[in-house]
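As structure tokens, here come the structures.
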Structure I
Amino acid sequence: MTDFRNIEYLKFGNIRQRKAYDTLLGLDIMQVLKAYTPILTGTIPIDIDVPQSDLDIICECEDHAKFSNMIIGSFQKEKNFAISTRTYSKTKRTICRFRSNGFDIEIFGQNIPTEQQDAYRHMIIEYKILKEKGVEFRSKIKKLKSNGVKTEQAFAQLLGLKGDPYKELLNLRY
């Protein structure tokens, strides 16, 4: 299985993955975030992205003020830079968004180890399903996404899952 904890796999991927790699490298973003155990998640790593897909980087942070200050100091000059910290379901989260090299980039931090965060867990499950189901299934997912269906909803629809697609995907045995 691909080691998604290290973005090196992107430089051997498709054109968009290679551009993502160059963008992340150019920003030195993974090195800047290194203390927060960053992982690139979402659709680009698993090759089911659509043109509007962004680069989602999840991080583990305990001190949101320190995390925010580090991000502001490193990326505030990027286009459309915005950062906020809020509490959702009793979990404090810091989200930073900006645009660089044709990509919308989102940095997401919460006090949960990155490999235990839902974004990473969803991506790993989706990756395994894509490996198992093959090219035709991947094509159907991409078509649904092109029509505006969110990733987890597309998987739930094709797999016949009922209920909340975000929760149901996490319940699958992969």
Structure II
Amino acid sequence: MRVSRVDERGLTARLDGLAALLADTVAGGASVGFLAPLGHEEAAAWWRGRAAAVAAGRLAVWVAREDERVTGTVSLALPDVPNGRHRAELVKLMVSREARGRGVGRTLLATAEEAAAAAGITLLHLDTESGSPAEHLYRSAGWTRTGTIPDYAAGPGGALRPTTLYFKQVGVSSVAG
């Protein structure tokens, strides 16, 4: 498995693989903002729409690949407001169903955390479907649960589901207070 950060050109070059991953994630029941069934063209259009944010430096995207097949991705949404330059939102951590259980998600999460710290970001936050397998990953990686919002988003089947909010401080010395 190789994990690399992609620029706008790299995103475009991997568009089909990223679209297939997104469609697979939704088909597998993950609540990542889409309703099932999600077609390849719709998934590709969504990824294509991220290219401008990647080019502008507002979105950092990493892709995990085995050979040339995309098996996972994670992104950091970087704020464009002066008082929020120290934080970023972890978004769209996805792992293909066939690659789950092999450490892809954990590797992607660690990669994003390390890159954030190296860029001077000290606070990460995310939301995830309450009760999802992702919650175990975030808790085991040291993320702190802050609360749950009921009926936050519709899952792929359309039913409203709660979401749980998490944060993690990165790149901060434990004696920094």
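Here semi-axes √(5λ) of the Cα gyration tensor in Å has been calculated and equals 27, 19, 14, so which of I, II was it run on? Derived from the structure labelled I.
Each of the structures I, II was assessed by distance in nm of label points 7 Å out along Cα→Cβ at positions 1 and 161; the largest value belongs to II.
Quick check on the output: 22 is relative contact order in percent (Cα under 8 Å, 6 or more apart), derived from one of I, II. Which one produced it?
Details: I: 18; II: 22.
Answer for the origin of the read-out: II.
For which of the structures I, II does the calculation of mean count of other Cβ atoms within 10 Å over residues 73-80 return 20.5?
Working through the options, I get structure II.
13.8 is what came out when mean count of other Cβ atoms within 10 Å over residues 33-40 was calculated for one structure; which of I, II is it? Value 13.8 for mean count of other Cβ atoms within 10 Å over residues 33-40 corresponds to II out of I, II. Structures I, II were shown, and helix-only ellipticity at 222 nm (-39500 (n - 2.57) for each DSSP H run of 4 or more, over all residues; to 500) at -12500 was computed from I.
No lab work stands behind these numbers, since they all come straight from the coordinates. Computed from a prediction, not measured in an experiment: that's the story for all the values here. Cβ atoms are built from the backbone, for glycine too; each structure is taken alone.
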